[in-house]
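Throughout, read-outs are computed from the coordinates displayed, never taken from laboratory work. Being a predicted model, the structure only gives us computed values, none of them experimental. Cβ atoms are built from the backbone, for glycine too; each structure is taken alone.
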Structure P
Amino acid sequence: MKSLKYLILSLLVIGMMSCSGEGGTTTGDASTTEIDSSRMVSFKGRSIDLTPYVEGFPYSGFTPFYAAGKLYYMKSGATTDLLELDLDGDTDLTKGKKVSDIDYSTRNVWSIRYNKNDKQLYWTGDEKNDEIINLTRLNPETGEVTKLTDVPYIFGYRWNDTGDKVAYIARLGDKANRLGELRILDLKTDEETKVIQDKAEMRYTWGTPSWQPNGKGLVVTALKDADRSFGNIVYIDLESKTQRLVTDASKRRSFPGIFKEWLDDYTFMYVSNEDGFSNIYSYNLATEESSQLTKFTTDLGTSEVITIDGEKYMFATTSSPIETQIYLLELPSGNVVMQKQSDASLGVYDSDGNKMLVSAGSNASMFRIDEMTVTKDGIASETKVDVPQALKDKIYKATPERITYPTFDTDPETGEPRELHAYLYKPENPLPAEDQIVMIQSFYGGGNSFSTRYQILADAGIYVLSPSPRGSRGFGKDFAALNDKDLGGNEIIDVFYAAKYISEKLNIPPENIGVFGGSHGGYATMRCLTFPGEINGNPVEFDWGFGLSHAGFSDIIHFYENCNIPDWVTLEAGDPKTEADKLNDRSPLYHADKMKGHLLLTHGTNDSRVPIEGSTMMADSLKKYNKPVKLVKFEGQGHGIKGLENTVVFYQTWFDFLEEVTSGELKN
């Protein structure tokens, strides 16, 4: 089973685009890349060539399948194309064959899978970046595309062992009136069966259904009272069309993840963080007994059932923003057979026997696909796809340094001031001392993963601080839950303390320090600049110089009423029905008069996750108070920015804004 971080889309993807390389496992010669003047931006007297960043590696969405013998992936340029390569052949990404006429920059495509029964690709996605998510099938031989369902949203899907039926969870309706429904589609006849609807007290939710090997039922994920902190698993009997709760609904856990592979006809495995960290459990439907197979004290990263000498084992990693450990576990006991450390964050794409195709990357290494051969004695690894060294030389412009900084409160485990994790990305060629700038990511930072954006900013001489404020993933359930019902509260103070710390560490004044983020991070950016000075009895001040918010929401209740993830709002912020005053007070829109610094708002006009009104209302309000703000709309774009031209425009917008701010030219 893949880690949730590989199943959940990044909220803001502005990519590692176009391609160069050398040899069979890389792509062309980056040293021959010509400078395109339309890819140049200027900042503080220096020119930054975006070409290697936006065109140097245009590939993403890698999905290799042993059963198909193919590697499928996206290539971005004037359009975004779906390509395939033979796994056993030359893996030069420039030689991929186009398998569809669709421009994938115009739509969302999630969870591509290969069905070995009919030799076709399936995914959930939309048709115009509007997050009306349905199941689609593609014949890679003919390019024929078929939309298989017609519902407002699909949470997850999976076919049975024979591959002729697909089960999916449809979300119908909206807000409190929505329904979740398990449906089964016969892929031979196109006949659809509505199996069962959920109930208000146990709502079906995001997750992949898992078929019982004998075909008698499925297990799916559900939320108690639509509360994301009470994830559960429900067994659905297909003959009686009844459901049975198999987890303890009184225990707090995030979305549990269910493995495709079962230990036998009645025993499935799942991932839960009910003991404080993500661990692997098994449940027997016949005996109704649950067993905890692992007792990690760092969250489970990626995991996959593999076969060695005819016996099943679990390949697993524990992964935090700080380190990754690899384990080989016996099944069903969970006993550790092997353990070793990895410098990279790993994610399993696919497996065949004791072989796996694995992504490997870190904050200092952009991308690699390795094939791992696992035995009880060790792991042999061969690189199948890599980024060429010539391109690395062009785009690796920052050195990450792990730091910890104190925040305002006490860690209950140590009794000492709480220390938070962060990475400081130091430019190899910083700006002169008097012009130096720090940009702080407001949320979703601190990860051990490569960021093209950080490297572009470093190329401009800018420092980036990427912290993990409370509520961040990777440090266990308790830390991730510290901001539940406290959106805009203590996690924002953590960002203020990051700014105060880095200002002193680098001796850079507050007016040259800004904050940026997308989605939740866009909200957090606006919240930082409009912070009222005290929250939860904790005062904090910082004279921010600027903020850059993408796809953010400024009014929490408006967001709740118009977004497609209202349960996220109730978990993170509270219930608009009973806590409206608190939610309004936490909304940047109602503190626009207090804004410090300069604000850039960017937003896609077709965003269904966070409607663009979150930015337009904020811009209008700030103008009434004569606050310096700029709003840039991206026509036809959804929650993220897609396509080469849009990506270049996005970065040009950022640097133009930063140039205006630092030169004092930006006026309301």
Structure Q
Amino acid sequence: MSDFEKKRKQAQKRWDSLQASKVPVIYIGTASCGTAAGAMEVLQSVDETLKKNRLKAKIVQVGCIGPCYLEPLMDVAVPGQPRISYANMNQHKAKRVIESYLVKGDPFLQFAVGHFGDEGWQSGNGIPRFFDLPMLKPQVRMVLRNCGIIDPEEIDHYIATQGYEGIMNALKKGPEAVIAEIKDAGLRGRGGAGFPAYKKWEICRAAPGETKYMICNADEGDPGAFMNRSLIEGDPHAVLEGLLIAAYAIGASHGYIYIRAEYPLAIARLKKAISQMREYGFLGENIQNSAFDFDITIKEGAGAFVCGEETALIGSIEGKRGMPKSRPPFPAVSGLYGMPTIINNVETLGTLPNILRNGASWFKQYGTQGNHGTKTFSLVGKIRRSGLIEVPLGMTLRKIIFDIGGGSNKPFKAVQTGGPSGGCLSEEFLDTPIDYESLAAAGSIMGSGGLIVMDEDTGVVDVARYFLDFTQKESCGKCSPCRVGSRHMVEILERITKGEGQPDDLPKLETLGETVRRGSLCGLGQTAPNPVLTTLRYFRPEYLLHVKEKHCPATVCNELIEYRVIPDKCTGCQRCVNVCPTGAITGPRAEPHNLDPSKCIKCRACYEICRFDAIAGDAIIIRSRRRTADEQAE
């Protein structure tokens, strides 16, 4: 029996022992999303409640299982009963559940949202299976299969769920056969460009030079994106096994994980997982008694968005300023320290073990022709069910937004795909399939997987200004089109949002956008104008309202609005009075309030908190200009 077989039997025994535990097992999602929602307070409450009642139970900390809108999540598995999931926990709720279920035998299903038992299992009020919840049922969990299920800090949990079988199969096949398997699977890079993974590997493997490097790009810098972080926090060994497989295929002896320092939990779990790999014989010399030598170094990035670009990332690892280089030569030929180098995204690497374990044919049953497999997305914005999802490529935006996400509370307006450099697509594109070519045809990109949903309260001009301002500030400044062109575009957009826009500003924006897109050195500049160009294309009437009428229909451009109280709708509840930071709103309880425009700083706090739509934002610049014109006429 090989060393790996012994380790697998040991891991399976430990895993089976947990599943058949004679004492209750309590699972708490303590990834970053759960922690931000209060999971550590829940964990403390559970621990204190168990001690107070002298109860024996195991506590297992797991990663993010997906539905962030249900966080903090706590699952309780009592011997002989299925694992029950309780949502939106806090210290008080957790205590009630533990004392009711573990002391009195009543599962207290008031806070329960699902269970992990057999389909036929029925509870007192018929709670569904967890993965039958509307957000989860349409998904296909391939990369995320272990997230929220296993303890990410236990290598035995990963091995017991078929972990490291992919690299063991790869070592049996040989490097060329591994590349052929990935080619047959049709895996495209999940970092955004969608370039076939095998092609880069082939070039790198054939490149001259004994020293080659394999890099995992975990520099996830998109606002609102958390796919890579969640995967590392929930299942770090999946990413590390993928790094091993890719390194073996190209002939690399050393690897780097480039991860932003703002991900402390992900970094801590990677470090622990790497230590476990070394202990289990998956790092170092003669891995699993083969001729394959490999080791990994973690490089913490300082948070520069441009370092997501592969040549800038390489420069950062080398200790230089992160700035893109012109290509060719491509990194696959001359990369880190001038040696052949492959850079793959976290999700790309997390997909590899599944392909090497189950085969290319299995992988190709998901997705569509030319877009095989699944894709993870962070579904955020004006959406009822926000969170981390994984769906087959080819699923439509409509199905993702409305079936999985539950739609918006207010009428849908737009969705931005691909992060800050993605395009904003209107309602007419809801039936567009999520694949690389369809999104590109609509003027957007797949990107690493951000999906930001917007409703009627979102101002697309302000959104375009915000995202372009972000990319402009993150520009390295190396090339003029990006450095100068994006700054001029931001200046024009700022004028428009202040009511100072001119009719010729819109064609100027389009010309500048095309210039930046065509002339920039790297992907950051080439895609930076997308939010502006797509909103001009699909929401031009809103731009014209800002320019010609000096009016913001979404009431988000502060210079164009003045807030007021609608007396007929105001109930005098005083919620707006309590949140107003300047005391601009006054009035006794149960009577319509007053709002003093001279004190209002237009923070929108009153507008956001009012439950009766009693706060209105009116256009003011057009009125003032009309008064000026009338005065001149007189």
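Remarks
- Which of P, Q leads on distance in nm of label points 7 Å out along Cα→Cβ at positions 339 and 435, largest value: P
- The maximum of mean count of other Cβ atoms within 10 Å over residues 243-250 over structures P, Q, that is, the highest value, falls on Q.
- Value 6, 25, 30, 20, 13, 6, 1, calculated as P(r) over Cα pairs in 10 Å bins from 0, in percent, for residues 43-354 alone, assigned to which of P, Q: Q
- Which entry (P, Q) yields the derived value -4500 for helix-only ellipticity at 222 nm (-39500 (n - 2.57) for each DSSP H run of 4 or more, over all residues; to 500): P
- Structures compared: P, Q; top value of Cα Rg over 2.2 N^0.38 Å, i.e. the largest, recorded for Q.
- In this comparison of P, Q, the computed figure 20.5 for mean count of other Cβ atoms within 10 Å over residues 275-282 is attributed to P.
- Parent structure of the calculated result 0.10, given that FRET efficiency 1/(1 + (r/R0)^6) of positions 99 and 251 (r between Cβ atoms, R0 = 41 Å, to 0.05) is the read-out and P, Q the choices: Q
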